[in-house]
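The structures considered in this document are given below.
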Structure 1
Amino acid sequence: MLLAVSAGLTLLLAVISATAFGPPIGVVRNPLLAVVCTLGFLLLNPMLIKRMGRPPQPPMINPQAPGSVVWAGLFPLIMTGLAAVPVFWPGHDYGLVVIIASVMFAVTLQSALTARRGS
């Protein structure tokens, strides 16, 4: 759950930096993109996994694999790097940064929900 919370905060940071340093249309579009992409991934990914016949994915952090904590910790680090791009290269449209960060957040949120269910 802590991974999902930290990824959510970095998603918020990415949305704020993309909105502050991007074009004026981003004030409405970037938060909307973040919500729609996150909810879309959470709703559509289980259906896609089931349709493809893949087994359900285990949580990202597994007690039997201590190295999974390090790999999962890269998610907020990558998202922080994405959030820093608009600061150093302002004036461009950063909708793709918001989409990538929201999908990464959705992956961590789905992992937390899977771990909570105990699957």
Structure 2
Amino acid sequence: MTNRFISAWCYEHDFTDKLGAVIALEELEEKDLKEENFSEDGCEITVFDKNYTVYNWNDIDDMISDKQCNDKNDIISQLDTNPAFSIIEDYINWEKYFNDRDYDESDVLSSDFVEKDFNGDTFFICED
């Protein structure tokens, strides 16, 4: 089956390309494409009772943003014990700080995730 066929089938059955990426990764056959074989709830995908977590770049970008926010809060809490820090905190360019540090998918995903290109998009898939 082509990715285009799988994507069209997913669309017809109210699934997203996240499921399509798993179907392509697992190299399922057309005879396996029965709606009752699949479920999808956000990033959680079930295929024949096997559970997967699937992220796309939008999910990864959100996760990186959350990590940057948490890292910033960790830095502030570590420095907050120093009274001089409260004076200079307003002068820290946090945007430059994080732009100088290249966060990518490896910063927010475990090594268990595999990258799958499907229908023009990249998905990160992990069997749970």
Structure 3
Amino acid sequence: MKRFELNLLLAISTAFALALVLMTTIVFGPPQALLRNPLMAIICAGGFVLLNPIMLKAMKIAPRPPLVHRDSPSSLLWAGLFPLLVMASAAVPIFWPGHDYGLLVIIASVWFGATVESALKASRLG
């Protein structure tokens, strides 16, 4: 591999940030979060990747390009906000422990799904 695909690196960094969100919500959340939050993250991210293309076709929305592409150099900076915001959201359960953070996991999972979808689009385009 001569050069790294930036969309793949974005998806990997967001995956690590999502793992951090899952760890903090499990440690500082209610006891039922141990099983529910990882399952919810898998279902939401996988559902986004599988169902978003179908939804875009049904709504007759033109397919979007990958998050990071050569035509727009500033797209790398804007796409870098995905892992940054997901990682920042991992701090919420630390400062306010004991609450149910299911919505936080869903939001982080959908953002991770968006980066995975972008990496898949970039790999198809070459």
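Quick note: the coordinates plus some simple rules give every number you see, no bench work behind them. Everything quoted here is computed from the prediction, not taken from an experiment. Cβ atoms are built from the backbone, for glycine too; each structure is taken alone.
With Rg and Dmax of the Cα atoms in Å, for residues 27-90 alone coming out at 16.0, 43, pick the structure among 1, 2, 3 it was computed from. Attributed to the structure labelled 1.
Here helix-only ellipticity at 222 nm (-39500 (n - 2.57) for each DSSP H run of 4 or more, over all residues; to 500) was derived from just one of the structures 1, 2, 3, and that gives -23500; the source is 3.
The maximum of mean projected area of the Cα convex hull in nm² over structures 1, 2, 3, that is, the highest value, falls on 2. Looking across 1, 2, 3, the calculation of distance in nm of label points 7 Å out along Cα→Cβ at positions 83 and 99 that yields 3.5 traces back to 2.
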